[in-house]
Structure 1
Amino acid sequence: MKDIGAVIDEPYFQELLSRTHPLTRLGTILEKALRMQGLTIEDVAVLVNIKEPSFVSSLFEVAARIKQGIYGERLVLFAPLYVSDFCINDCEYCNFHSRNRELNRRQLTLPEVEEQTRFLIEEGHKRVLVECGEDEVHNKINYVVDIINRIYSVKTPKGNIRRVNVNIASTSVENYRKLKSAHIGTYQLFQETYHRTTYERLHKGPKSDYGRQISAHNRAFESGLDDLGLGVLFGLYDWRFEVLSLVAHSQYLEKEYHIGPHTISVPRFCPAPSVTYTPEYPVPDEDFLKLVAILRCAVPYTGIIISTRERPQIRQKAFQIGISQASAGSVTITGGYGKKDSQPQFNIHDERSLEEVIKDVIKEKLIPSFCTACYRLGRTGERFMNLSKPGEIKKLCRPNALLTFAEYLYDLPSGNGITEQGLLLIEEYLKVVEEPLRSETMRLLQEVKQGKRDLYF
């Protein structure tokens with residue numbers, strides 16, 4: 001097995017970024033991207049350097065076509081759930097860093113986890129991302145497993161959480177096996193920055209081990225987990241280098257395990273109460289949107305995730321050119337749903353409720369989706385790749401999105417017109433579902449209307 005650390009060929013990436021690439025290659029690269037087979041590192045190096053507005057416009061157009069070709073018009077929605085802000089690491093960009101003595105740290109009890117879960121279910125959520133700091137005393141793996149089991153156990157008249165994804169620190173094969181036994185969805189771990197010198201300068205504590213961080217997905221695969229997510233925190237280093245590295249990491253996973261990343265997350269640095277760090281490589285909005293589009297072209301099959309770090313206007317644009325999953329109605333405070341009485345991990349820029357996000361998503365002619373079918377039917381890892389790479393997954397994403405959206409509309413009616421607008425959107429997209437799935441989807445939608453829940457293909 002090739003050393004993952006060697007895959008991030010920093011001298012070569014820097015040399016690629018400094019080259020003057022012939023712009024005549026751009027058309028060829030975009031045509032190649034439209035075949036939805038991915039791009040080479042050299043192709044990506046050309047794209048990250050384009051600045052001419054007409055070229056960027058062409059990039060956005062191609063990325064939008066690829067996103068539509070793979071996932072269609074559905075947009076998966078979820079919420080993060082912070083269960084503990086105890087952390088022994090001292091990361092310059094995070095409010096949970098160990099130096100923050102003003103933070104009244106909390107570790108949720110299982111009853112508190114249940115309370116937070118009920119809140120999210122009442123809002124309409126079906127998917128949750130569990131988040132906690134690294135602390136071998138407070139946040140042991142058995143605690144995380146207990147959290148997952150408790151979340152899955154909560155049932156209310158408005159439903160339940162059907163998929164628990166997890167974002168915790170790099171750990172051992174044995175601990176990843178415990179996560180697998182708890183039936184997690186996707187295991188996410190961000191490299192934060194692939195630039196080794198910057199990484200080591202910004203981290204203190206166990207997380208400062210660059211090798212431990214970048215090899216975590218290898219150990220996760222060894223444990224049997226096959227639904228994994230990558231990401232970086234944009235702003236810590238040159239975004240162009242980070243994009244090249246994300247693509248290289250994705251290609252490494254595909255080559256070694258025949259399974260690329262299920263998701264790639266694209267958070268940008270946000271200020272936090274005790275954080276004095278100022279990004280040395282801030283990413284302007286236009287470059288942020290560009291990197292989203294480039295990742296969609298380079299790793300077409302992956303789910304690209306945007307968080308509430310971004311303003312609604314930026315999220316709206318990003319939905320069209322590559323984003324396929326988004327957090328909504330988020331709180332980055334431990335136990336903060338319905339309370340907001342402590343310090344967040346970072347300040348968010350989209351404070352809309354889930355309902356408000358959905359109302360705007362409908363206006364964009366996108367289908368809000370709470371689908372968890374693939375995970376529950378075993379369509380993960382290589383099975384998922386075999387469906388997503390040729391764009392076949394869209395045939396299942398669309399009807400499953402319609403069914404879960406219908407659940408939301410019937411279970412959480414409001415007086416602001418969302419139900420009526422949403423049902424009209426469902427009727428519109430039913431017309432493009434192919435037979436025999438269309439007839440079956442119509443039948444299941446009637447069952448949802450009559451009160452049946454959790455129906456999927």
Structure 2
Amino acid sequence: MKFTPEKCRIPDQRMKPFIDADEIWDILNNTKPDRKQVQDVIAKSLDKQRLTLAETAVLINATDADLVEEIKEGARRLKEKVYGNRIVLFAPLYIGNKCSNNCSYCGFKSSNTDAIRKTLDDQELIHEVEALEDNGQKRLILVYGEHREYSPEFIAHTVKVVYDVKKGHGEIRRVNINAAPLEIEGFRTVKAAGIGTYQIFQETYHPEVYTHYHLGGAKRNYEYRLTSLDRAQEAGIDDVGIGALMGLYDWRFEVMGLVRHTNHLEACYNVGPHTISFPRIQEASAINFDGKYRVSDYDFTKLVAILRLAVPYTGLILTARENPEVRREVMRFGVSQIDGGTKLELGSYSDSLNEDQNLNREQFHIADSRSLNEIIDELINTGYMPSFCTACYRLGRTGEHFMEFSVPGFIKRYCSPNAILTLTEYLEDYAPAGTKQKGYEAIEKNLTELEAAAERVNVPEIRRRIEKIKAGQRDLYF
């Protein structure tokens with residue numbers, strides 16, 4: 001079978017809906033792949049070419065256990081080619097849980113009268129950021145309920161507060177946002193605050209299913225949410241994140257929706273999403289979820305591998321919703337970013353609110369409650385390079401410009417050295433003695449491998465910068 005880029009029944013137009021549910025199901029239902037077709041698709045992906053919907057369906061519909069293992073092995077090889085052994089670390093910080101929407105699966109929903117509503121004030125926010133900096137965090141995603149109180153001006157203000165907090169060597173160098181869709185002017189206001197990625201998850205890409213779960217509030221408007229990141233692009237935010245909540249509907253459809261969304265952004269704006277998230281639904285206060293489309297561990301690990309192959313240059317984010325065992329597995333063949341030391345209750349990083357105030361403020365339950373250092377220690381033990389790098393965003397290597405660097409395979413040239421430098425900072429400022437020793441052994445091993453590799457990497461300069469960090473300098477990057 002010869003694959004060619006399909007012409008979608010709904011053409012890609014800027015700020016116009018682009019999902020045709022019948023088309024997606026037609027492709028899924030009429031794709032019956034054989035072994036060679038699966039292997040051909042894997043080979044195309046290993047050539048670092050994004051897959052079409054039809055090719056993605058080939059991988060989705062490959063159900064023989066040995067073919068699924070080939071998909072996972074292909075994803076592992078692709079991840080190594082593009083990302084090397086680095087894992088980027090971040091932490092979520094919840095700013096407020098007020099919400100005007102009534103989403104049946106979410107603990108923040110407006111009908112949840114058990115929830116204690118709270119928005120961090122500036123001083124509480126500063127305490128939270130100081131606590132995160134004390135642990136070594138450099139990258140945050142600020143999370144807001146969808147409420148009129150959380151206006152673009154309010155979001156921009158909180159971003160400024162976060163960036164202004166400095167404690168010792170601690171500082172937050174990148175603030176990403178997970179908040180409500182905005183109008184173009186609103187996105188411009190938030191962009192001016194110096195944000196990184198703006199995340200908006202569609203939750204489910206199926207229009208009718210979407211209406212079933214979203215019972216009230218502005219979020220009920222499927223098309224407005226679907227085109228939200230088009231408006232962000234129009235406002236100049238070229239670094240956006242998409243996602244689907246796995247378990248609301250058939251995971252196969254949602255993977256196709258994520259790939260279709262990627263294709264749409266590339267067709268209209270010459271750059272796809274910077275990140276894709278695929279959280280599985282978890283228990284939360286007062287949720288209404290029947291479990292019909294619950295995703296098993298087997299299917300979840302398969303869908304992560306498929307996404308890795310479908311979108312070779314897109315970061316894949318896995319959160320602490322998943323337990324450590326699942327996280328270990330999918331990092332091997334797909335995931336490039338994880339959170340560490342995660343706490344979801346408002347005020348819980350600094351314990352700035354009393355115990356009674358912290359009750360019922362989490363959006364969902366987490367399954368990996370390990371500290372940041374425990375996760376870093378495990379990453380080092382298993383051969384990964386923990387990274388807090390934020391260099392690309394401050395050097396303008398974002399959006400279409402980022403693709404210019406990443407598509408030819410330059411990611412390792414910048415990201416591996418910067419991962420080493422940010423890990424050095426962590427080892428000097430925050431790591432206990434055991435982690436520090438293992439960390440420097442891992443850094444030396446990686447430098448030796450970079451010296452032996454056919455990459456244009458200036459290892460002597462990396463070593464010089466490591467010594468500068470040991471002498472007290474910070475924020476050195478390529």
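Derivation of every value follows stated rules applied to the coordinates shown; laboratory data play no part. What you see is a predicted model; the values in this text were computed from it and never measured. Cβ atoms are built from the backbone, for glycine too; each structure is taken alone.
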#### Entry: Which of 1, 2 leads on distance in nm of label points 7 Å out along Cα→Cβ at positions 165 and 181, largest value
2
### Query
Where is distance in nm of label points 7 Å out along Cα→Cβ at positions 117 and 221 largest, in which of 1, 2?
1
### Query
Where does the value 4.6 come from, among 1, 2, when distance in nm of label points 7 Å out along Cα→Cβ at positions 69 and 149 is the thing being computed?
1
